[in-house]
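Next up: the structures, one after another.
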Structure 1
Amino acid sequence: MSFKKDEMLILPAVDIKNGKCVQLVQGKPGSEMVEIENPENVALHWENEGAENIHVIDLDGTINEKNSLGVIKKIIKEVSVPIQLGGGIRDIEYAKELLDLDIERLIIGTMGIENPKTITELSDEYGSDRVMISLDSKDNKVVIKGWQEKIDKSPKELSKEFKEHGAGSILFTNVDVEGLLNGFDTEPLVELKKSVDLPVVYSGGITTIEDVKKLSESGVEGIVIGSALYKNKIDLKEALKYQKR
């Protein structure tokens, strides 16, 4: 499902680790606050609740550099709605293997930042709409390699570069608030939106339905909701009321 002007997609998060659907605090291994068997069933649950797009992250690929391709294929087979997928995509051959599967968008982080030519190659071959660049922000600097390494550029600076390299959209994650269920500051997101003419999907700290409403007024094209759904702080059906403005 492509991003459309004046619409905001709501994307439930299905994060995979050790064959389970999990939710981590700030991406730290061992901080699991949620562990559910059979991630494909979780994804199907969110589809049945009305989700029109699912956000899938392979944490094994991100943290352990050992992909969860088998689980990913189960999710793709189980659900009928579009999927955007990321996590641990470290080489272009694996990226192409994933894009050849039935997914909507591939989220590229470390590989694209370290070698922007890969973004150009993938967008040339598969179309820019299917290539999303992940800009994860900690202290207003981009972090890579599972949020373990900081580089000396802000999301705002990198966003302009990646539009030139062919990225069709941006996933902006605020690591400072990810998984904490304490809310977030919209200022970094608004600055990013002003700086680049690309669809932006926001992730991090979304805790209440008021947060969803606030984001629907920010001009962002999509939001990823994880822990708040699994901890029953946000009801997906209620959140979906803000999907189209």
Structure 2
Amino acid sequence: MFRRTLRRIIPTYAILPLILTGLMNLAAYQGGKLVQLFTGYSTALDMTTAWDRAIPFQPAWVLVYIGTFLFWFYQYTTVARESPKAACRLAAADFVAKLICLVFFIALPTTNTRPEVEGSGFIPFVMRFIYWIDTPTNLFPSIHCFVAWLGTRYIYECKTLRHRALTSVLCTIGSLLVFASTLFTRQHVLLDVVSGVAVAEIGWLVARFTKLPNVLERLNEKFMKTRLCAFL
């Protein structure tokens, strides 16, 4: 029963494309941090502007920031259920965008100055925990923002989606909330958000106008014939 429910959420043809997005997220995020661990943060650039400093620190937005992970899951699995082609286009765009992020994380490391979190309630505790587990690195471009926007970009193209117009509007609003959460929690600055949207658009263009999705489709067809796929 669990397996049937899982297959309704993630069809067999979507297993490999979605796994690839997860692996690329790990590679981009942890790969950048690994390089920075050896090179240090002394050369990291702080892109904070006067506009960023004018944005008030609002720790309650950390709940939206954390909720973004569920938002990503909904978007990516919804797009992947559209069709095998849609799943591979999404994976191709995600791959390109995260590869660009990794290059920037290594070649142009950035940082920012975080405010002191005051208070002893639940929200301050969560905010301090996020600051503890997530060092102020891998900021430009923002993976948080790019994944949210890329998922929304492909939601627009889901022709079989029920309540398509409403879902598109809600995902757009959701993306804007994600952008805001990264700023109000001081996890990112405005340039991180803008660059995150930009790399999502670049990924979308590459997937739209190159044959990379076709390559992934062929790999996916071979993967679906393997024992590993049958096991999953």
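Throughout, read-outs are computed from the coordinates displayed, never taken from laboratory work. Worth saying up front: this structure is predicted, and the values here are computed from it rather than measured. Cβ atoms are built from the backbone, for glycine too; each structure is taken alone.
Points worth noting:
- Given -8500 for helix-only ellipticity at 222 nm (-39500 (n - 2.57) for each DSSP H run of 4 or more, over all residues; to 500), calculated: source structure among 1, 2: 1
- Computed 147 for volume of the Cα convex hull per residue in Å³ - originating structure among 1, 2: 2
- Read-out distance in nm of label points 7 Å out along Cα→Cβ at positions 6 and 214, computed value 3.4, structure in 1, 2: 2
- Source structure of the calculated read-out (distance in nm of label points 7 Å out along Cα→Cβ at positions 38 and 198, 3.8) within 1, 2: 1.
- When distance in nm of label points 7 Å out along Cα→Cβ at positions 46 and 110 is computed for each of 1, 2, the largest belongs to: 1
- Structures 1, 2 were compared on relative contact order in percent (Cα under 8 Å, 6 or more apart), and the highest value belongs to 2.
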